[in-house]
Structure P
Amino acid sequence: MAFLALFVAVLLLGIADAMVNSYIVLFGADAVGLSPLQVGVWSSVFALGGITIGWWLGRLFDRRPARTYAIIVILLGVAGYALLPRVSSFFVLLLMAATVLGAMGAAFPQLFALARAVLGEGTAGQRSAPLLRAAWSLAWATGPLLGAVVLAHGGYSWLMWTAATVFLASALAVFAVPRPRAVEPTGKVPGATPILLTVSIMVFFAAMFAGGLALPLFATRVLDQPPSSIGILFSVCAAVEVVATLVLTVLPERISQSTLILTGFASLAAFYAVAVVATGMPLLITAHVFRGIGIAVVAGAGIRYFQDLLAPATGRATTLFANACTAGLLVSGILAGLAVEHYGYRTTLILCGITAALGGALFAADNQKRRSRTPSRLPQPQPTPNPPPRRPERNTGP
């Protein structure tokens, strides 16, 4: 029951998030009249607000686990998106991005931290991350299409109001999750912040988001594919993500999580290698199979990896991973725009592939450093015990 409620909450949160974030840039440009620079600043403030609020709530969750944090930030998002169609001031939009809208960025890590706290540290808790990530992928496979239908029939106002309603349903689903137990002293000290590991995850998502910006332009302007083809490609990617995350839940425990994550980095690099040589849809679809596998593995296994590494600080671990993703988004927009403008689409995709490989190298270096710090567990030779003193033989003769 607890997992089902969490699955529904993540699914609804993802659907609403996909509905608005697929069209939020167009809303700012078309409905509000923002310039491209203003849209970029607004998006950056949105991301920074999510990082800041998510970091703060992650610390609170570790001290006192509760459903309240997730419910509050989702309800703030409900209010923000309900009011957004009535806002035309750029200053007010920035203020909302830093507060009520930015708070929504903390909802995702809070739900994953809540799952680990409620389901425990056993197999159920550890496998909850890929299953919930599958719900998020499924939401993004359907959310943009639902948003397109609402946008076509009701415009941006009804799009925001519909998304706010779905966000509200997500908050109500969280109420069905049992209250997490209070923190009990375990004697285990959380690990230090893994800087190199966090940077590797940020680099992965920077490569992913930058490619998401460049590839649609490459497909439509260089390969002369229709705009509708982009929806097909993203749908294929999302469907593969769902399948791959479900496969993660049935893999044997003996398979190393770090090996899985390195496979995810390699899959994203393979996506760009195939996309660059594509001349039509067949190879582009094949490339997006690799993209879906890479995203699913790094996102699903990565959250669990962070939680295991920083246990028992579940909230801090999940928020650190989510913030690394958001930081990658912040970096990717500017870098991808500059690369496309100066080097063209194909070269930008090659650079994205190199960036993904660089992220994998950083992750491997961090993993190797941790192994070198782990004390040897080889059994030490034990001294041979001295034999007991031999008693003198008694004379038993006649």
Structure Q
Amino acid sequence: MSAVLSRESLTIQEAMAVAFAENPDLAAARWEADIAKGSVIQAASLPNPELSVAVEDTRRESSLTSVEFTQPIELGGKRRARTTFAERDRDVALIQTEQKVNELRSAVIHAFYSALRAQEAFELSGKAVELATRGAAVAQGRVTAGKASPMEATRAQLELSDIQLKMESARFDLENAYSMLALVGGQGAPFFNSVEGSFEALPALPASEIILSRVEGVPEVRLARMNILRAEANVGVEKAERIPTVSLSVGSQYDRALGQRVNLVGVSVPLPLFNRNRGALLSAARGADQARDIGQATELRMRAEVRRTLEQWKYAKREVHSLNTRLLPDSENALEGAVRGFEMGKFALIDVLDAQRTFFAVQSRYMDSLGRAIDAWVKLEKIYGVELGVELDAEFDR
């Protein structure tokens, strides 16, 4: 692995590039295609011939020496069936590698926007601490001036301490989110100081009808169908195994006592009296039936999962938009106004505390909605990958 240079901020495009270049799980998965290719080459190989030498009566003057060359001849399309099965194995490996790519892409998106969400939560908690600090200072000033009881300053200080603890918790969440993003990128520790992005425009996904129409082409459904073909190829292998492999042999025998050499020609054919491969063929046939049922179940499950995820996405996106454009700014403005009014003596401390609680409740709901929206998007990315049609560059460089 190459060393990744440290940077001040990290964009989603940079995080994706680092992960695809450095993630060890993806690097391991990419070897599967070459491993499967070797299996195809091996399956297509002809059986090796056999050379045998035998000596009867080891006395030099009367020994009988035989030399034979034997070549197994596979009948019944064994090699073709074996090669087809290996090719289906290779196709399965290629689709599984594609799944790994989609899984990594979705993991990067999830880790990046989880870090961005934690970063935004930390910034919002910082604003709350700033306002609570102002409120505590005003309360202390009013107590000093004899305009309020010491209890008011104590309550304001307690509220400030609570908000500071929440800020420390947000800091821990942020550091943990940065570490998870670095881990997805194949790094042991964060190589950046912040992430650069915005939640102002969540991705514009294609219409639900279009997304659902593409279910048949997603890797998991294609993998299930390829497993059907693989199971059917295995049936072909077991059928071919019922046909015996014939061995042809040619050679010569030299009788030293007579000084004569004779040619040898032989044919060896196993007799399928006891083992006709019936059990293996039955097992392969039932395996093919099972693969067909799994294929149908997989497509039904994927359609249901996509529909459910799209509903989650639509609801969460509407909620995020409403909170981001109206409720969150309003609650922040209300808190700012309560602190300002408290400083001017127009509001009581209880009004400031109520505004703080409302602000935190709205902030918590906003973060939860963002989390649900991100989770839905990540699920769709894991299913579809780039076929989902979300261009990260175009969508988040606004």
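We did not get these values from a lab; they are worked out from the coordinates using the rules stated. Since we're looking at a predicted model, the values are computed, not measured. Cβ atoms are built from the backbone, for glycine too; each structure is taken alone.
What to note about this one:
- For 0.30 (FRET efficiency 1/(1 + (r/R0)^6) of positions 108 and 300 (r between Cβ atoms, R0 = 25 Å, to 0.05), calculated) the corresponding structure among P, Q: Q
- Origin of the derived value 27.5 (mean projected area of the Cα convex hull in nm²; candidates P, Q): P
- Read-out FRET efficiency 1/(1 + (r/R0)^6) of positions 20 and 68 (r between Cβ atoms, R0 = 41 Å, to 0.05), computed value 0.95, structure in P, Q: P
- Highest-scoring label, criterion being distance in nm of label points 7 Å out along Cα→Cβ at positions 212 and 244, among P, Q: Q
- For the structures shown (P, Q), FRET efficiency 1/(1 + (r/R0)^6) of positions 132 and 364 (r between Cβ atoms, R0 = 25 Å, to 0.05) is largest in Q.
- Test item: distance in nm of label points 7 Å out along Cα→Cβ at positions 276 and 308 calculated as 3.3, pick one of P, Q: P
- Structure with the greatest value (metric FRET efficiency 1/(1 + (r/R0)^6) of positions 84 and 316 (r between Cβ atoms, R0 = 35 Å, to 0.05), set P, Q): P
- helix-only ellipticity at 222 nm (-39500 (n - 2.57) for each DSSP H run of 4 or more, over all residues; to 500) derived as -26000 - corresponding label from P, Q: P
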